[in-house]
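What follows is a group of structures, each given as structure tokens.
Values quoted throughout were computed directly from the atomic coordinates according to the rules given, and no laboratory measurement underlies them. All values reported here derive from a predicted model rather than from experimental measurement. Cβ atoms are built from the backbone, for glycine too; each structure is taken alone.
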Structure 1
Amino acid sequence: MGFAAVARVTEDRWIACSVRDDIQFGLQPGGELKVETTICHEIRESRQPVVIDHVAEDPAFCLHATPAMYGFQSYISMPIVLPNGTFFGTLCAIDPRPARVNRPETIGMFKLFADLIAFHLDAHQRVAASEAILLNERESAELREQFIAVLGHDLRNPLASIEAGARMLLREPLNGKAKSIINLIQNSVDRMAELIGDVLDLARGRLGGGLLLERNADEPLKPVLEQVIAELCAARPDRVIETDFALADAVSCDRIRIGQLLSNLLANALTHGSPDGPVRVRASSSEGIFELSVANRGDPISTATIEKLFHPFFRTSARPNQQGLGLGLYIASEIARAHGGTLDVTSSSDETRFTFRMPVS
């Protein structure tokens, strides 16, 4: 066959998508024929292939206007129907000479090619649709995170005003009930400040490519770690926290962020660890590596849970009185990543241990 084409055929247009022309038919990809002058127009309505060996001898097409207009004697056209039933067009071929095309093997080959074309067109459309949906979801997610970042930032100002007002009230002569209420207000302010800080860290990690650090190797890290432990000991006087610090080398890090990492890991261990067992905190810096670990006893964490532990908003339990957004371990992992380090977890029936490692410089 001297000319073959994949054609997009609609009610009012016939458009060549791809062309092979060995007879100078003169049609290029993107070229059009008047749809009503083509046999493909009839195929679009019937969805049945048309196969002609010799137009002059074919009783159905010997007087048809299309072969005379375009000067062909042999013709084959196979409908291209997408998997969802939509008619796309045809795979067609013509030649000015008669040819033996009305054979099972030829018709089967054209049917196979038409099905392959339909499959790839459908796959392309699905990929394009998926990419459009994904782009829209990404834009929506980014807009949501930008909103969260702005909201979290703007909430700090009214929160600071509430805190300042509570401090001013405490300077006034108050009865015991009033002081108790103001103390509750201050505790709520502190809790809200923590939540806002977590949300802002989440937004920074998602939108800003990671947390920003203020590294300093000149200041000692040990006092920061001891302060974090002292605060949590005061908050949980019923629990035992054992420490083992061996910080021989100076550590170039953001000390506030490392304290935040330890606070999140230690709070997690106190919440989920066995209440009758100690929580062990170890920190060391030697041979160019800083290592900080928090270990507790308790039920082992399943492999499936470990895979999600560092995801934002993930909680290992759903107790009614459980506070927080499920961002503590996620933020700890982001702090580790920002320092060029790693945060890993191992869990067995003996203990669960979170270990942070990073280069000291």
Structure 2
Amino acid sequence: MEPLAEQLRPKNIEDFVGQEKILSKDSLLRKAIKEDNIPSMIFYGPPGTGKTTLAKIIAQKTKSNFEELSAVSSGIKDLKIIIEKAQISKRLNEKTILFIDEIHRWNKKQQDGLLPYIENGTIILIGATTENPSFEVNNALLSRCRVFVFEKLEEKEIEKIVKKAIQKKEIKIENKAIKFLKEMSNGDARVALNILDYAFSFNKKIEEKDIKEAFQKQNLYYDKDGKEHHDLISALIKSMRAGEENAAVYYLVRMLEAGEEPLYIARRLIVFASEDIGLQNSLALSQAISVFNACHYIGLPECHINLIQGVVYMCRNKKSRKLPDAYKKIKEDVDRYGNLKIPLHLKNDKKFVDSEDYLGFLPEKIKNRKYLS
């Protein structure tokens, strides 16, 4: 049977829930849809916020052919097949919208493969990503697309979607269960509907305990305000800081199994390499960046091993907080004294270049400061 989330996918903008900022009546995107003048776009935001749904609505509203790829499981060969179809459609004066989910998973070569077909109008691209496109989408591709930021759905919006499902499926459910469901879904409509569907398959009258059990069976969840998320990343970092590698890899796997984005963890390793290891081993930063690149190019599920390697490496290094401590001290002086006068011999002025009067390098007022000891 078709999943509940798919059954309830809205077919028009009027039924679409959320994203008021980008879909208000006077918004650029709403006008572009109405005028059938759609640019290539990147939809950036958390899972379950309507990126795929809106792409399909746009295709339907503009009478465009809709082609869909997942960057996780597709590549250049799949793109070529769609391009051939789109070229035929173009000759028939038909538009083709190509929706690529998780577009940040494609490497530079794959992303570059889109450029000529966007340029000549063979396709209109709509890419969806949960990662900041400024970092994860090539500049050449990004410059040809408008970026629209999707926000996590509010609880009242999740409740509205859930109540539509309840009405459609004639589900009997306690108010407490609805409240718990909207809180635990963390702004993800797909999660809310999947959990509701799962609970309903076992119990035709759903109570709060049924929703709790469904969450536990479906996945290890983060709670509504992200506390579990923050607790786990804190536990991971503190375990690495203490060199407790068994605990660190445990919390790492907890996060991954809960659905955490690997690149988020990889970025935290990059921060850790400079913040907590620093000059004790300058190669730690290179290792962390290598882990990030591996996660970016390989993706799930194999990149889990790259992350374990990175976490264990960080655990086994000597630790030093000298760099962040130094930054804190320097910032205090910057905030306190403002724009202190730079010594003359350090200025970009030719008449001071040959001066032998090198009395110091810090401004006079803080000339004896020792930030790094």
Structure 3
Amino acid sequence: MKKIAILGSTGSIGTQTLDVVRRNGDIQVTALTANRNIDMLEQQIREFRPALAAVGDETLAAELRTRIADTDTRVAAGMDGLVEAATEPQAEIVVTAVVGMIGIRPTIAAIEAGKDIALANKETLVTAGHLIMPLAEKKGVRILPVDSEHCAIFQCLHGENRTEADYLWITASGGPFRGRKREELADMRPADALKHPNWNMGSKITIDSATLVNKGLEVMEARWLFGMPLERIRVVVQPASVIHSMVEFRDGAVMAQLGAPDMRMPIQYALYYPERRPLPVDRLDFLTLQQIRFEAPDTDTFLGLPLAREAAQTGGSMPTVFNAANEKAVALFLREKIRFLEIYDVIRGAMEQHTLIPEPGLDAILQTEQDTYAWIESRWKA
């Protein structure tokens, strides 16, 4: 019986992880966490009977304790609760499915406790990869990528000599606005941006897909996951999301991982690696699949990717500024406080005003996040 903890169990990745658990029947969930959705969390507790549950604050925790008083699940709150869930003694793997930099501290705590990480929280490596990867190596902990693109690269590299890989090719669907120009995006509203053509994801990552910020974050993350220089990580648009990513080797061979766009596939692969389990997902039909198209990303219109590369090349604390500014900008856009194209203005402005910290520790990373939030809030009123 495999034992796991899930941080962010009520979100898109968390609920799909629980679907994988439900379908396999040989995984025990030892801890669940949510921010504020205690209605769904209560349902999950009653179904999966974890030893521990954690929520965003003590008021919600008190209410949840009352609701589940007839169960044996203990309830914790806040960052302490997240860390406690990440280090729950029985858990062997921690699925980090929370959104944002709130995932850094519990991920570090889980690694220090010797837990393998099924990583769905890309912000952890984007902002603190220089801390996370050496710590994982020191502790002998595996970082198993759950992102579709990184899981694809991970599979393509399985059994290969990584030093023989010349390029990583990260694929992008292009999002809901693929093919449109800047003037066409000026009046796009959240409802328009949330209509992703292929994937079922949370609202924040769906907006990131529309701006191409998500691909920029994935380039940053791939740098740390696979030890690949930024200039050898390339992005190509593959609109149908049939090819999830590719690795080009020094002899010219290219390995690609293909499959239907279903996040349960990379989730299950991470949980059972290196075993492959049956999974009832749509299968590709190569007799009817007439073509696989590729396009160059439009980095003149969708500035998320070039801004991310700039932040990554600058290094130090700049990736944290990029990430924090994007989080705040997406939140403002979803509340219709700014227009779609202003997301880029927020990110650019935050990067330009920042005084770089060359080698930030954890405290400096978290302070940079707060300073970036404060700067944005002083200029774009919520």
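Taking mean projected area of the Cα convex hull in nm² as the criterion, the top structure among 1, 2, 3 is 1, with the largest value.
When distance in nm of label points 7 Å out along Cα→Cβ at positions 104 and 248 is calculated for each of structures 1, 2, 3, structure 1 gives the greatest result.
P(r) over Cα pairs in 10 Å bins from 0, in percent, for residues 96-287 alone computed as 8, 25, 24, 26, 14, 3, 0: which structure among 1, 2, 3? Present the calculation step by step, with values, prior to reporting the outcome.
Working: 1: 7, 18, 21, 19, 10, 7, 6, 5, 4, 2, 0, 0; 2: 8, 25, 24, 26, 14, 3, 0; 3: 9, 34, 37, 17, 3, 0.
The correct label is 2.
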